[in-house]
Structure I
Amino acid sequence: MEKKENTCPMCHGTKARGEEEKQQLLNRLRRIEGQVRGVAGMVERDAYCVDILTQVQAVSSALTSFSTALLDSHVKSCVKEDVLSGKDEVLDELVGVISRFMK
C-alpha cells in the first residue's frame with residue numbers, strides 16, 4: 001500500500017505535523033519516559049509500594065494528557081479534512097478510537 005503525504009496515521013499513512021506541534025508532543029513523551037525511568041529506579045531501590053504506585057498514577061495521567069492532545073489534533077485536522085471532503089466513514093473510526101480511549 002502506497003503512503004500518501006498528509007494522510008491520517010489511523011489510515012496507515014502519515015500526517016505532516018508542524019514543528020511546534022511535533023516538538024510539544026515529543027517533549028511530553030520525553031517527560032513521560034523520564035517518569036517511567038524514575039519508577040524503574042524506585043523498584044530497583046526497593047521503594048515503598050505506595051510511593052511507586054503514586055508515581056505510576058502520575059505516569060498514567062501524563063499518558064492520558066498526551067493522548068488527549070493527540071486526539072484533539074486528530075479531530076481538528078484529519079477528521080475535519082475527511083468530513084469536509086465527504087469521507088464520513090472517518091466518523092465510525094473516530095467513535096472506535098474514542099471507545100478504546102475511554103476504557
Structure II
Amino acid sequence: MKPFEFTDENFEQEVLKSELPVVVDFWAAWCGPCRTIAPIIEDLANSYEGKAKVGKLDVDSNQQTAIKYGVRSIPTVLIIKNGSVVDTIIGAIQKNGFVEKLEAVL
C-alpha cells in the first residue's frame with residue numbers, strides 16, 4: 001500500500017477525523033532528508049495497514065496545513081490520534097524510532 005496523499009483539502013477528513021492514529025510526513029521534493037525517510041514511510045504504510053493511517057503532505061502545495069501545525073523544518077512527522085498531535089519527529093531518524101513512537105500510541 002502506498003502512503004496516503006494528504007492535502008489542505010482532505011486533512012480534516014482523512015487525518016483529524018480518522019478512527020485510526022495517523023502518521024503525517026511533512027515533506028517537499030527538494031528536501032534531501034525527506035527522500036531519505038521516504039522508504040521508511042512507505043514501509044510503515046504497508047506494515048501498519050488497518051492499524052494506522054500513514055501518509056505524506058507536500059508543504060509546497062499545502063502550505064496552510066504546514067503553517068497551522070508550525071512546521072518550520074522538514075521532514076517533520078506528526079503522529080495524530082483523535083484529532084490531536086501526540087508526538088512529533090523532526091529530521092530524519094531510523095525506522096525503529098518511528099516504529100517505537102507509533103507503537104506507543106496504538
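Since every read-out is calculated from the coordinates, none of them should be taken as a lab result. What you see is a predicted model, and the numbers here were worked out from it, not measured in a lab. Cβ atoms are built from the backbone, for glycine too; each structure is taken alone.
Using distance in nm of label points 7 Å out along Cα→Cβ at positions 32 and 64, single out the structure from I, II with the greatest value. Could the numbers behind the result be given before it?
Values: I: 1.3; II: 3.4.
Top value of distance in nm of label points 7 Å out along Cα→Cβ at positions 32 and 64, among I, II, belongs to structure II.
If you rank structures I, II by Cα Rg over 2.2 N^0.38 Å, which sits at the top with the largest value?
Numbers: I: 1.37; II: 0.94.
Top value of Cα Rg over 2.2 N^0.38 Å goes to structure I.
So distance in nm of label points 7 Å out along Cα→Cβ at positions 24 and 40, computed for just one structure, reads 1.9; which one of I, II is that?
Numbers: I: 2.9; II: 1.9.
The value was obtained from structure II.
Among the shown structures I, II, from which was the value -9500 of helix-only ellipticity at 222 nm (-39500 (n - 2.57) for each DSSP H run of 4 or more, over all residues; to 500) calculated?
Values: I: -23000; II: -9500.
The correct label is II.
The value 36 for relative contact order in percent (Cα under 8 Å, 6 or more apart) was derived from one model only; which of I, II is it? If you can, show how the numbers build up before the last one.
Details: I: 18; II: 36.
The structure behind it is II.
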